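Just below sit the structures, each encoded as structure tokens.
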Structure I
């Protein structure tokens, strides 16, 4: 079921802030859930997992505002999807961005299958020529950014990937909804990750998709798991995401401070709220 698009009461100030920004290095805007806009010093703009839907109440109930209307987005060179879940691959949120900007859609096979099932090319002014399928080990160039597709550990997804985004100013890792995996030690040796984006949340009793009866649910890494992943990856700055969006699975990211204190990594905990900007 496609989550309905939410109506924003923020106006267009966030898309205009991204459009007008002239960062010295790389700027990132947190869009809530696991979404980001990333803009480099030369003006290249990447979107990752922007989600503006309302969930599927009463199973998944959105707890944060919808920050903008996707039709207000006017800049974008590529839009990356980490996996096929509706709060990551979502036509009403993402197809208008592709239509307005002619951005390239970069995603693994099962996420591109969502675009096919939802008929993005028929419902919006989007061309299949904009779609690029990627898998683990692929490398591509988008403007001033080099992007490597890496393996992650999200057992709830059918084909999740992460993205290592390299720039002259530093390296960003977006892990989607990953939990720890032994492969992260090798990734940590291969990349010097300045800013790591990892999902964090609590467990809760969420209505089952079929029966709607409350069911124990744990979709995201907890305090121990996210720090284990960050330490294995050798992340300098850890930015936890996803803790804000779903009723019953929200968490307090400041609770991570005592967990990170005794580890070599991350060296810094970067706490942001929806709409906030951080820079490399």
Structure II
């Protein structure tokens, strides 16, 4: 009898669709503590509720915690893939509401310095995901580490999560500036978290967008704002996504609206960069 992991692996392998264009999105922030991973998880759930087959790839080197936030444990992580101990199908786990995830691990810290044979294995495994998912969300580390910047610069599009705090705004802009200098056609979108009201969120986004347009010649649209909501921390303590634990909360409604806007308006503006194969090849090309 197949165990749960084997059953999931078999289902994922069977659900390949040659016509499916897998969309690669990185979610990042200029600094830690702004709610990036919590947003990623609940955004993934919202996308799944809109009918999209969604995978979260936890690429946060220092604070990999997607599995903790959803109260699920993973038998294997990306570490086992990088060490060539497991295939990509074997490290995929099932989260709530049929959102799939790949748990992070310290192995990412060495990703860009791996021998070519191991990089080739990593690339060959990851590109197998093409056509199996509609969207893959890479939850990157916060800040300007070499690995994080490489992920973002290679991505099809990037969602930058910030808050109205001055340090968060400054760090978000610094991240955008660095990546923009590496990738001329970088496609950024902003999410402003923990706002007192929508007006504060829009003002925060306007500050970043105005400077980016003036000095970087980048157009950075606002994807949406999320109110400061005590239910978010309650859900973290319960190890349950807030959109499941508190579906009627302000934060849950805001993320659902962000997902709808992303799907309605984002596809036309997303650059065609070769799906996951193009993403991995660009990322590994930047090493060193």
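In terms of FRET efficiency 1/(1 + (r/R0)^6) of positions 84 and 188 (r between Cβ atoms, R0 = 41 Å, to 0.05), the structure with the greatest value among I, II is I.
Between I, II, which one scores greatest on distance in nm of label points 7 Å out along Cα→Cβ at positions 20 and 260? Looking at the calculated values, the largest one is I. Computing mean count of other Cβ atoms within 10 Å over residues 172-179 across structures I, II gives 21.5 for structure II.
Tell me which structure, out of I, II, gives 18 once relative contact order in percent (Cα under 8 Å, 6 or more apart) is calculated. Structure of origin is I. Given a value of 14.2 for mean projected area of the Cα convex hull in nm², point me to the structure among I, II it was derived from. Answer for the origin of the read-out: II. Using helix-only ellipticity at 222 nm (-39500 (n - 2.57) for each DSSP H run of 4 or more, over all residues; to 500) as the calculated read-out, with -5000 as its value, let me know the right label among I, II. Of the options listed, only I reproduces it.
Taken together, the values in this text are just the output of simple stated rules run on the coordinates, not laboratory data. Quick caveat, the model's predicted, so the values are computed rather than measured. Cβ atoms are built from the backbone, for glycine too; each structure is taken alone.
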